[in-house]
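Chemist: Read through the structures below before going on.
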Structure P
Amino acid sequence: MDIILLDDIEKVGDKHEVVSVKPGFARNYLIPQGMAIVANDANRAKLDEIKAKEQEELQARKAEFEAIAERLEGEVLKIGAKAGTSGKIFGSVTNVQIATVLKEQYDIDVDRRKVKMPEEDIKTLGTYTAELNLHPEVEIKVNFEVVEE
């Protein structure tokens with residue numbers, strides 16, 4: 001079944017992409033959750049209109065994203081983690097913790113999927129750099145330090 005994705009969905013496709021999925025997955029999950037619409041002739045014709053509208057909204061918010069980038073420039077986020085004597089932490093630091101710290105310390109709401117981590121898993125104390133993709137034209141490098149609680 002061909003559908004038009006309304007969100008970026010991991011392992012399926014990107015926003016506004018026409019993809020083919022199993023009919024049950026589309027009817028029972030993607031369409032009821034508002035993540036996709038059926039790719040019939042009428043919806044395919046509307047796709048360009050939807051893309052233009054979303055692009056307009058993104059351009060309107062570009063100034064907001066640039067202000068966030070200026071605010072975070074040169075800042076170092078502190079992320080507390082329990083660690084052993086060798087400096088290895090229990091668990092790992094993920095993009096969820098980065099998004100949470102941004103909300104708590106700077107009152108900036110960032111979707112966790114927009115945070116790209118430098119490595120697969122961060123399991124030791126130290127300083128790292130993550131990337132925030134807030135807008136196609138605005139990418140921010142954020143330094144964060146994993147410290148012992």
Structure Q
Amino acid sequence: MNILNAVVAGIVGTIVFTVILMMAPKMGMPKMDIVSLLGSMFGKPNQALGWMMHLMMGVFFALIYAFLWSSGIGVATWTGGLVFGAVHWLVVGVVMAMIPMMHAGIKSGAVRAPGMWMTGNGGGLMAFIGGLVGHMVFGAVVALVYAAL
């Protein structure tokens with residue numbers, strides 16, 4: 001496992017994924033602004049904090065992907081990345097339902113709770129599909145960048 005390559009792959013994958021999320025409303029998808037959600041987690045909204053937290057999570061998951069690939073679980077190919085991204089979304093989507101327990105903005109009522117797989121923000125099935133596709137793109141980008149480095 002190459003840690004530096006995984007870190008770079010995680011940063012690139014997170015940036016691509018976040019840009020897709022930003023474009024989602026322009027493509028008829030619901031707004032899925034994870035950067036703002038994370039940036040308001042401790043009170044006053046802070047975009048820089050949101051970006052930093054999202055990038056750190058992307059690096060963390062890229063390190064997990066690289067560890068699994070180096071352990072012989074899956075392969076760092078675009079199809080392997082798609083599978084890892086889909087599983088990633090199914091797991092973290094459930095965690096989204098737990099965010100209100102630790103999110104100051106949601107507790108105060110200033111921010112709407114995302115709900116499981118971000119379906120509680122009014123996006124329903126489209127939010128689920130958008131999150132799934134975004135995480136699959138993240139996985140594919142991480143795999144391709146990690147393998148290329």
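Chemist: Of structures P, Q, which gives 20.4 when mean count of other Cβ atoms within 10 Å over residues 61-68 is computed from the coordinates? Mind showing how you got there, number by number?
Modeler: Working: P: 14.4; Q: 20.4.
Answer by label: Q.
Chemist: Let me ask something else about it. Given a value of 100 for volume of the Cα convex hull per residue in Å³, calculated from one of P, Q, which structure does it belong to?
Modeler: Values: P: 130; Q: 100.
Source structure for this number: Q.
Chemist: -22500 is what came out when helix-only ellipticity at 222 nm (-39500 (n - 2.57) for each DSSP H run of 4 or more, over all residues; to 500) was calculated for one structure; which of P, Q is it? Don't skip to the answer; put the middle values down first.
Modeler: On the way: P: -10500; Q: -22500.
Attributed to the structure labelled Q.
Chemist: So, one more: Check the numbers for distance in nm of label points 7 Å out along Cα→Cβ at positions 13 and 109 across P, Q and tell me which is largest.
Modeler: Numbers: P: 2.9; Q: 4.0.
The maximum falls on structure Q.
Chemist: A further question follows. So relative contact order in percent (Cα under 8 Å, 6 or more apart), computed for just one structure, reads 34; which one of P, Q is that?
Modeler: Values: P: 19; Q: 34.
The read-out comes from structure Q.
Chemist: Comparing P, Q, where is distance in nm of label points 7 Å out along Cα→Cβ at positions 29 and 117 highest?
Modeler: Numbers: P: 2.2; Q: 1.4.
If we compare distance in nm of label points 7 Å out along Cα→Cβ at positions 29 and 117 over P, Q, the biggest value is for P.
Chemist: Between P, Q, which one scores greatest on volume of the Cα convex hull per residue in Å³, for residues 53-100 alone? All intermediate terms of the calculation are to be shown ahead of the outcome.
Modeler: Values: P: 103; Q: 72.
Sorting by volume of the Cα convex hull per residue in Å³, for residues 53-100 alone in descending order puts P first.
Taken together, the values in this text are just the output of simple stated rules run on the coordinates, not laboratory data. Given the structure is predicted, the values throughout are model-derived calculations rather than measurements. Cβ atoms are built from the backbone, for glycine too; each structure is taken alone.
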